[in-house]
Structure 1
Amino acid sequence: MSNNKPGSLIISSSAFENEGIIPPKYTCDGEEINPPLHVENIPDGTQTLAIIVEDPDAPNGTFDHWLVWNIPPVSIIEENRIPGISGKNSAGKTGYHGPCPPTGYHRYYFHVFALERSLKVPGGIDKEKLQAAMKPHILAKGTLMGKYKKAGKTSKT
């Protein structure tokens, strides 16, 4: 019986530690650019990477902040870059949408996927379509989580 469970990527950032605070530069309080990501343990056979950034603490359900795929399998994804094809975030736009929680701290999960082939899907698709296209091609996955609370808010949530 074969094991089709994906392997593990190691995701980190020079901007913040796992479970640490995301600097304002990468949020609506700053330049609202994507932070740099470092990807380790990319398996042999990886043709492309994909990224999904989401906030599960949003008041109306999970908010998708960034969908991007067909990224070359590199170990460093630089800040302020569009490294591949962008999908539609929950703000209805393509590209990176920085953290901007209405109240308190929210968690932001940077999920990175190693895929065994490029995806033949058009830019501007939503997360569900991206996930369906990726599912049979995932070789490995890793996640980095950061937290952010909007400047000037005093809520303790």
Structure 2
Amino acid sequence: MMCPFCRHGETKVIDSRASQQYVIRRRRECLSCKRRFTTYEKIEESPLKVVKKDGSRVPFDREKIRSGLEKACYKRPIAADQIESVICDLEADIYENFDREIPSEYIGEQVITALKQLDHVAFVRFASVYREFKDVNDFVEELEPILRNSPSRP
């Protein structure tokens, strides 16, 4: 690592710690001028592509998942950190199980599964858009398993 102050080529690492997911923060000291500076190391990832239903490929973007989740969870008692947790879990699963391409259907089904556990209303909202419900019967078919498994109301 080259010192940003004197351009000397030798430094020593004083401290290392993880700062974000897949990012390492290193505190360094130049062996020549003795000044300290911070560097961040991030894994260089090959860009992951999402294969859409029509066969087109677009770059994976976690913000698209966030947008869909926020719309589904609008005015629901779901904290931002719960949404972030769903996104992080999904992203970790994707990078663990896929190398270059991932079907959009996989992402959608994982989001639906997470929302089903998080909030039933948000789940139905997301499912209605993702599965392209055409009429009220589609809603009923999606809700029947939930209604069968929930405690009966008086």
(message) Once mean projected area of the Cα convex hull in nm² is calculated for all of 1, 2, which comes out largest?
(response) 2
(request) State the single structure among 1, 2 that was used to calculate semi-axes √(5λ) of the Cα gyration tensor in Å, for residues 36-99 alone, giving 25, 21, 10. (result) 2
(message) Matching task: -14500 is the computed value of helix-only ellipticity at 222 nm (-39500 (n - 2.57) for each DSSP H run of 4 or more, over all residues; to 500). Pick the structure from 1, 2.
(response) 2
(message) If Cα extents along the principal axes in Å, for residues 68-115 alone computes to 35, 18, 14, which of 1, 2 did it come from?
(response) 2
(message) Say we calculate FRET efficiency 1/(1 + (r/R0)^6) of positions 20 and 140 (r between Cβ atoms, R0 = 30 Å, to 0.05) for every structure; which of 1, 2 gives the highest result?
(response) 1
(message) If distance in nm of label points 7 Å out along Cα→Cβ at positions 12 and 108 computes to 5.7, which of 1, 2 did it come from?
(response) 2
(message) Say we calculate distance in nm of label points 7 Å out along Cα→Cβ at positions 28 and 52 for every structure; which of 1, 2 gives the highest result?
(response) 2
(request) Assuming 14 is relative contact order in percent (Cα under 8 Å, 6 or more apart) as calculated from a single structure, say which of 1, 2 it is. (result) 2
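None of the figures in this text is laboratory data; all of them are computed from the coordinates on show. In this text the structure is predicted, and so the values were computed from the model without any measurement. Cβ atoms are built from the backbone, for glycine too; each structure is taken alone.
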